[in-house]
Each structure stands twice: as C-alpha cells, then as structure tokens.
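Scrolling down, you'll hit the structures one after another.
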Structure I
Amino acid sequence: MNRIASLSSAASNLVWVALLAVGVVWAAWVWQWDATGRAEDRQSRLQVVAEKQAAEIAATTLNGDLMGSLVLLGIMDRDIKQDVTNGLLSIDAAIDATLGIVGGTFDARGVFVVSGDGIIKTSWASSGKPNSGANVRFRPYVQMALEGKTSVYAAVGTTSGERTLYYSAPVFAYASRTASGIGAVVAQAKVDWLDKRLSSQPGGAALLSPQGVVFAASELKWLGGLDGVAALDRLKAIRDLKQFGKWFDSAEPKTLPFRATGGVQALDGSRHAVAVADIHWGDPAGSWKLVLLEDLSHTVSVGSTLARAAAATLLYVFLAVLMVRLVNSHHRQTESARQLSVLADGQSRQLRFREDMSAAMIALQTCEATAPLAQAFLSHAHTLFGTLQGVVYVVDRQDAQRYVLKGQFACSNTPPAVLMSGEGVLGQCAVERTSRLLAGGQHGWGPVRSGLGGAAPGYVVCLPLLGNDQVLGLVEVTGLGPPEAFALGNFKDLANAMALNLQVLLKAEQTLASLQQTEHIRQLGAEQLHMQQSLVNAIPYPVFYKDHEGRFTGFNRAYEATFAVSRADLLGKTVMDLEYLPLEDRKVYDAEDMHLIRTGGSATHIMSMPFADGKVHRTLYHVMGFARPDGSPGGLVGTFTDLEWVDALAADHAARQQGGA
C-alpha cells in the first residue's frame, strides 16, 4: 500500500488521466445498462398486455355468444340432429329460419349444418347464395366437431379473397355432451372486430397462424406475410392446406420485417419491444400467436438515460477523488502506525484468543450427543481459562426441575449423578437464572488435587445454560487464580455457545423420539389398511372403488374372479379401458360414474353383464360417489349382485322350507 501511495504521489498526472479513461468507460457502461434494463422492462409490460389481449380474443371467440349459440343448437335442436343423420323428415322443420336468426343476430356471412360425412346439409348465407351440398370433410373445424370439440378456424376465400373466422360446434346424438359428435354447426363470421382490436395497438400488432402466416394485422402490408424463412417445402405445406386462398400463389411471398419471438428487435431503423402470446382456438395444427410491438424510441427516452449516466459518472468522480485522498492519507499514517507496535502485539494476542475461542465453538458444534458436548466444553474451558475442575448437568426432558450429570473434569470427589433445582449454590443458579463468581477459599469448597497434593480453589464459577428463556443445564468450574483475574465475560461467551449447541441436541433428541412415534403410527396404519382390504376380499360379490378422476384404485377378489382379471393390471385405469365390457356400456358407465363423483349421488340399475364364464348375467348394479373430509369429490364405490345367483339361492331356500314342512 505504501508503494502504491508513493507512486501516486510521484506520477499524479498519469493517475488522473487513467481515472478519467476509466470514468468514460464507466459512463458508457451505465448508459448501455440503463437503456437495456428499461427496454427489457417495457418488453415485460408489453408481454402482460399481449397475454391479456390474447385471453380476451379467446374469450370473445371460443367462449363468446356466437359460439354459445352454436353449442346450444348442437345439443338441443332436434331438427339439426335429424338433418345430420338421415335428413329432414318433418315438413315443419325450420332449420333455415333458425340458422338465419343466428346469422342475422351476430352479423355472420353464413351459417350451415354439416353431416358426419362432411356434406353441408342445410345452409344460410347473408348473400342469399347458400352452399348446401359442398363437401367440407377435410376442413379441420369439421374434424374437431366430430371429435366432440368446439374450435375457431381462420381462412381466406379462394374466390372472394375475404378473411373469415369459422366458429364450429359439435352436434351430439343426444341432448348432452358426449365424447364425439355426429355432425357440426358452423358459422362464418367477419373479422372486422379483430382488425379494429389490432389497429388500436399503438406500436402495431399481428395475428399469426400456427404455420406463421399473418391472418390479421394493424398494418395492411403485413397481411399474408410469413414469419421466418420462406423455404420451398414450407410454402408447399401451406398451399396444401388450402387455408389462405391465393395469398401464396406467387413465387415470392412477403416476409415479415420482424420475428414472432419475444424480445427487443430492430424494425424500420428503430428498436422495438416484441411480445408474443398464444391463442388456443382448438386448431389441430397448434396455437395461434398474437404479436404486439412497441417503438422504444417513444417510450424509453434518451434524456432520462443520459441523466442516469451523468449521475453515475459524478458518483464515480467523487469516489475516485476520495480514493486518491485515502491513499495519500494512508501514506501519511504509515509512520504513525509504527509507534503503535506495542498495542498491535496486544491486539494480536487477543486475536489468537478469539481464534482459539472460535475453534472451541466449532468443536462444540461437531458433538452429536450431550455427554461428548459436556466433556468438550470442560476441556476447552481448561485450555482457554485455566479451570482445573468442573461439572456439567443437563436438564431431564421428563422433569424440568431435575438435572442429570453429563460431564466432569478432574474432580477429586465423585459428584452427585442428579441435582435438583434449588439444591446448593449451583441448583440455586437454576432458580435465579444468574451466574455467580465466588472466592473458593472463603466458602470451604473441596481442594483441587493432583498426584503430588492439593490446594484450596481460588474461585468457583456457577452458571446456568439458558436457551429460549429455559434452563437447559448447569455448569460449575473452579481454578487457583484470584476471582478478579478470571475472564468471566469470555467464559460466558463460551457457555452461551455451549447452551446453543445443547439446545440443538435436545431438540434433535426430541425430534428423533417424534419420528420413532410417527413410524409406529405409520405401521399401525399399514396394518389397518391390510385389515380393510381383507374385509373387502371377504365380501362374496364383486366390489370396486375409484378416485375422483374415475380411475380404479382397488377391487376385491370376487371382482377379479367374476371377470377373470388381475387387480394389478387394472389399477389406475378407467372403465373405458375395460375391454371385457361392450364399448357402449363403458361409455354409459363412465358418464354416470363421473356425474356421481361430482355430485356425491348414487344409482342402482338392473343391468346385463358378460362374465368370465362367457355368459351374460342379469345383475343388480349399484354405485355411489363419496367426498373427501374437506367436501371435495373423493371418488366412487360400486358393487353388483348376480340376480341369477340370488334367484338360485332363493329357490334352494324355498325347497328346503317345503322339505322341512
């Protein structure tokens, strides 16, 4: 340090030039850091807006009034159900009027009904030119409806070039939702509202298909643009979809000036924040993407960044000047420091004592039981403070007034194994929770002995070990020096470390006892569970039970024997996985089970079931849902009885009655 101070004094001009150069670099770094951080903050805020806008678009379409009307028609309208199966049979059918009402209410271009084979059966168009008879089986929105799912599909007309949103809902065979549909109800909606929403975004916005095609945007020049590289195989795949009309008939499609990925990008010579959020429309090709842009030149001002950089530079200049002065001041103080060598030697000794104290405290931390901890404490007390005798008592966890001997050091007489609170001077320290330093020769304490003789102790220290306002133990040590020479404060520091580690060990012992008790309870629970399974297995007719998701969690042996199945093979499966039952029966069982699980109700039916003997048996089938203790759906328990077996038992009983008569 002195060498540096000397060089600084000899070449002060070079030092200031170097500090100035570092200051310029520092200012440039602060400028870059502030601009980058604020840009990232704007991008993060824009991401929140994008996710909110995407959620609102999804709510307006999939969960909007138009989709709700189509879903209701697919579930409730009998004429539409008839139309998608065998054609209209009733002369009173008014599907045209119904579709016209929906189309007129929501300003749609058209509304039509599609049968299971993809043929448009009945249609309504605002232009007065319905498209009945067309085959749209290949359209994804028809395929999704046949799978029993609603979807929104965006496409561009091949002839008109108009962009259209197709809202599709499944037509179900019955007045309830099932796993699949028998047809579809589709509405062709305008995209005016979508264009307005995107145009309201100040920095620009675009809606991209799963293939990366811009379907709607705040800038007309972006429509039909492609995100990323327009490779030939990619263009061919897009053309084969027949989704975007004639947009991609040209050899060179438009490429977006930005990428549909979040972050900060350059656009038209300016840095823009870009946020991307997914919109899930039920498109089998994947999710659509809403891209929002923000021109950072308008929101991240240069003036504020310049002000921050200037403030940081001023702070640097202040610290640099202060550092130079400190170095020079140190150089001047060096000579004065030499005069303090004597004091430094004393400080060095104190430091070594602190190091020994730290080593002692670390040694206490490594002890894994109370007895080794007590012995380690007494040993280090002898090394650090010159104590010649000592004992350590630890509180009995069963009786807080009772203290048990855990360690002794060089005691001439055997100390008592147990000490009660209030017993003697050491026991009184437990009551008063205070330490005592006494002159041993004046109070008649026993002598400190060795192989050559003994002497009366010069001092006796009695001290309670406290933790969380509780007496964890008691310490008593003696030595030959005068009482005033004993470093009682430092000894208390070591005793506090001893108390802390003692508290940890006592807590560990308590925790171990709790764990042992918990393991015992777990074993009892396992035995109880085994007994319950044995009781279920003792029931002579089949029993099964499921969790809240309709998955099997257990059976009894009668169930396995009835269907010749293994319990291990069925655990975790649903009734739809039971191939030994007819598919239609499985669908009915599954729908009923999930309803009972949700409502906690029960149901009883007389049903025919195929058993493992190859025969179809007439059974009394009963299931009941149950709830967890918190009231949430817990699962379902079911059983069934072979009525033929019951009839046989009844006949046998009647025969025995007649024979007895």
Structure II
Amino acid sequence: MVTGALALAEIDERIVLGRVTALRPQWWRLELVEPAKSEMVRVDRTQVRGVLSCRVDDMASGQRRLQQARERIGDGLDTAWSLDTLLGMGELAQLLLGSDTPENRDDLLLVAGLDASGFAVEHSLLRRRDAAERTQFEQQRREVIELEAEFTSAVQAVRALHDGRRTDLEPLRRLGPRLEAWLSDESDRGITYFLRQAWSRRHVQRSDAAQVLIQAELWDGHDDPSLYASGLLRPPPAWLGGSEQVGENLEVLELPLVTIDNDAPHEVDDAVWIEDLGDGEVHVTVAIAHPTLWFDAGCAVDREALSRGATFYHPRHAVAMLPETLALQLASLYPVKLRPALVFSATVDAQGRLRDALVRELRVRVQEAWTYSEVDRWLAEGTPRAEVQLLATTAKRLEQRRIGDGAYLLYKPECEVVAPRGQPVRVRDASQASVARRIITELMILAGEVAATFARDRGIQLPFRHQVRPKEAPLPCGLYTGAADVFAVLRCLSPAQTALQPKPHAVMGVAAYVQVTSPLRRYTDLLGHRQITAALRGQPGMPASELAERVAQAETAAGQRRQWQRRAERYFKLVWLAGHRAAPLRATVVRSLPSGCVAFIDDLALEVPLRRRGLQCGEQLALRPTDVRPAEDRAEFDMV
C-alpha cells in the first residue's frame, strides 16, 4: 500500500471517498473533498472499508474517476442484487463490465461503496445486503436527503458568515431552540448533521453550536455552553395536575397578610402580619406556601424536585425546582388569591422571647404586596403605617434577643446581578442590612424556631440546621455590616450541618431551627412541610432512613446549583466592571495574602486580589479598574 491510493472509509456513519496521504500502523490520514473545502482527517484503520488499486495525484482526479465509474455501471448493481445467484467480485465484474480486471473491481467498489444500497464494501470486497438491511440503508439515505433539504439554507448562511458576506439570519434563528437543546443533549441528529456541514468538519463540539447562536445574534458571547451541557437549564416537565380548589376543606385565616419582597419576585413563598397585644407584646403570623398539597411524596413531580434540590438562580436564567404552573401560579401567595398555607405564629414579648408557638394548616389571602424599597422608604421618611413600624420594632427585639443568646448577625454588602442577553449588566443592592430585609429575616427565623419547637415537643424528625459556636471569635456576638468584620467572623466559623434531631444553632442564637419558609424553591423545606403536615393530621411521617437519604441528595443538588450561580455572578460582575472603569470604587481589605491582600468591593459585593503588600485588614481603599478580563477571572486595579 502506498500513498495516493483512493480509499473508502466510514466516518460518522457515512462512507466517504478519500485519498491516502499518510500511513501508520494504527491510523491513516485521508484527504477528503467537502463542498466548501478540502479536509485532512485521521481515521482508525478499522474505519477503512476498502482500498482501490489505482492511485491519483489529487482528489479532483479521484472525483473524476468516481463519475466515470458511475456512468459505466449505471443501475447494474441493483439488477445484480435482484438475481437469486450469489455473485463474487470477479463474477460481478464479468457480468457488469465484461472482464475481471483491477480497474473494473475498483469501479465496483467506488459505486457500491458510495451509491449502491444492495451491496456493502468490507475489506475491499463486496457483501450483498439482505432485504431488511437494504431497506434500513435506503431509509438512512432518504434521511440524509431530507436533512440536506432541511438545512441547506442554514448551512449556506453559516458559510456566508465565515466568508464575511452579509446573509439572511432567519434560517439560523429558527434553529435557535434546537441548538440550545443540542447543547444539553446531542441526540438531535439533524443539528449534528447541520453543524458538520456548516463547519465542514466531521467532529463538532458544543462551542460550534454556541458560535452559530452568536452569529445568529441569539447569544451575545456571554453564554456558557457548559452550563447547558450540565442540564441545569432544563425546565421542570410540564404539569397539568393543578387545581385552584386544592385545600378547600381548610379553615380560612382572617388576617390582612402582606408580602415583603423584591420588586419582581420569581415565586412568593411567605406572607406576614403583626398584631399589637399591648404591654410590649405582639402576635406574629407567618404564612408559608404549602405546595405539597398538590403532589405526593415519590411521585414524578416530587422525584424531579428532589433531583434539582432547589430553584436555580442565574444572572440570566431562573429555572424553577417545581413545575412553573405550581411554583409561579397555583401555590404562590399572590394578593387576593385564596391559597393553602402552613401558618407559624407566636407571641413575642418585650424582650423578644417567644411563647404560645402554634403551627396550623389554613387557607390565607394576602391583601397587599410591599417591596423592600417601599418599606425602607416609609421607615426612612418617618411616615410608615403602624404595622410597618411595629414590624421594625419587633425585628429589632428579636435581633437583640438572639445576640444576647450568642448570635452573630453578619450582613456584609450583597448585590443581585441581572444580565439579560443583549443588554447591559445590572447590579442591584441586596444587602441584608436594610431594615426591610432584616424584618423578613427575623420573621423567617421565627417561623423556623416555631417549626423546630413544634417538632421537638412531638418527637418529629425534621432536617434541623445546627452550627457550633466559634471557639476563637475575633469579635463579640453582635450585628456586623462592615465587610472586614463579617469576613473576620466567617473565617472562624464551622459549616452549618443538618441533623434529624434538634441541636442548637449557636451562630443564630436559637435552641433549635429548621428551614421551612421556602418550599417553592428549596426541597429540604418541602420535606419539613411533609413531616409537619403528617403530624398535624395524625399520620406517620417519612421514615428516618428515607428522610436522611433525601436530605443528602437534595443538599448535593442544591449545592451544585449554588456553585454555578456564584461563578456566573462573579463573571457578570467582572463584565459590569469592564464597562465602568472611570469612577473609583470603594473597597475594604478583608484578608492578607503572601503576595498582597484580598479587597472587597462594596458596590459589587466582589472579592478581588491586590498585588500590594503592607495593607491592613479593615483598611478602606478607592480602586480604579485598569484591566478586566472576565473570561480569565482577572481584574487589575490602581489605587486612587
């Protein structure tokens, strides 16, 4: 065997013609002729189906040889297949071409390998296909013809863009949803075929599909193909099992509940109300959405939610844990709608202590939806409604009680990052230190305490959260909002843990605590709801072994989503930073490094390394970005 010979090889389930340009013991290099360009490919020897005796100087000569063979044989191979007699290569050459010569055998291999459906080429010989195999082969050929017809305009558009020519992008835009789906699951053979043809390559990658999406102006260059491959953007399956009448047998709670949330909440888990009892005491009610009434443990909806662990929040995606018809409609506590809820209530005395804790299944109706910014503005202006001032006063009492019991309230600057495609990145303040957010934080902790007390007194197993007190805390218990103080305490804390029996959460300053306030977006909260609901109805709850297994699985899945979210938020914060280099940014040194330090940019809630020694923790800086490269997670700064 010498270079220059024509060979037939199977590449990506197709037989192609190539010219041998290099030989190695385990692989050959072939020159192929594609519609747009010549391509050199390396193939394993097992992919080679046949080698012709003739040699050609270039593939143009090989193409001419193929055309001549087709003209000589015509439809003779189809006729030969229909004969009852099994014919060998020599007999076929004699029958169809008049003699058994190397040239005639080459012609048979060329036509049979690339055109004929009745014969297959194996080891440079012809094998007659049986009827079923031939039918399958012809079906595959028809599919290729259909794919060519379906994707011709899109392939031409990509090639025009490669050549720098203007073209109609509509054929590519129509493929947008399929291309994104292919990034998650490469089973769409049509998209695989399109990408191979568009890029004139046999092996295509997710980056090729991403580039087409960018060329079609559907993506802006900041989308991450690996995020699609992770499956985290897969929406919950459509669900049609919902009904507005679920929970109709529950008693109605006649209180004017309100929600306090972001300007545009994704789902609404909680609503609150407060009543003044006099003598410094108040009665607090926290109503939490009750989605478990719509589906049973172990059903398809429940299994899907468990596999996700939590709703996935990304700067340009929000993927619900539960079907959206449930999470965003039927179970969400929107104003005026009558909804089932688990209601946690307690009396809070003047020292912030709880008594008369109570958990009930009820139907509730939210009267008003307030935003954090509205509540903060009312309090700052000194003109809040009486209930708002009472909520603020009560939240402060609850904070002081927890601090007295050893709590650290760590509220460093936080921000929310929103990055719609084709629009500037937006960074919004979401600091927990705002009074409105601290109100909701305290009321949600109160609900968690009430739930934990209810479960402890009845021996109910729940996914209790607990955390030990730091051994060598650099600061006393208290409320801290400065970045340097918060990071100093965080560095000495052990991670919070989950257990099925109540244990103190020393960092929160509570004897027992369980998360129950986000069942629409956190699976462990759903588990808590199921256990509490079973106890309220006098039914057995989930066995401990199953509960522990589900908690572990849900926490793993939720942790994966948090990692992706943090990475994406950091990337888009750097994108924002790259576009705002003029104005200096306030920063605080929060940690020393051998080569410098780590600074925390307050307005971005972003940690950045600085190559500058001698700076002390807590030192205030003004930084101006000079070189920001989001894709490399790199930012350089000058001190102003």
Taking Rg and Dmax of the Cα atoms in Å, for residues 140-419 alone from the coordinates of each of I, II, which one would give 40.1, 112? I
Mean count of other Cβ atoms within 10 Å over residues 68-75, calculated, reads 19.4; among I, II the input was structure I
Highest-scoring label, criterion being distance in nm of label points 7 Å out along Cα→Cβ at positions 212 and 244, among I, II: II
Of the structures labelled I, II, one was used to calculate Rg and Dmax of the Cα atoms in Å, for residues 236-627 alone, giving 21.6, 68. Name it. II
As an exercise: helix-only ellipticity at 222 nm (-39500 (n - 2.57) for each DSSP H run of 4 or more, over all residues; to 500), calculated from one structure in I, II, equals -12000. Which structure is it? II
Given a computed value of 66, 31, 21 for semi-axes √(5λ) of the Cα gyration tensor in Å, which structure among I, II does it belong to? II
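Of the structures labelled I, II, which one yields 4.9 when distance in nm of label points 7 Å out along Cα→Cβ at positions 228 and 492 is computed from its coordinates?
Here the read-out was taken from II.
Read-outs: derived from the displayed coordinates by stated rules, not from any lab. This one's a predicted model, so the numbers in the text were calculated from it and none came from an experiment. Cβ atoms are built from the backbone, for glycine too; each structure is taken alone.
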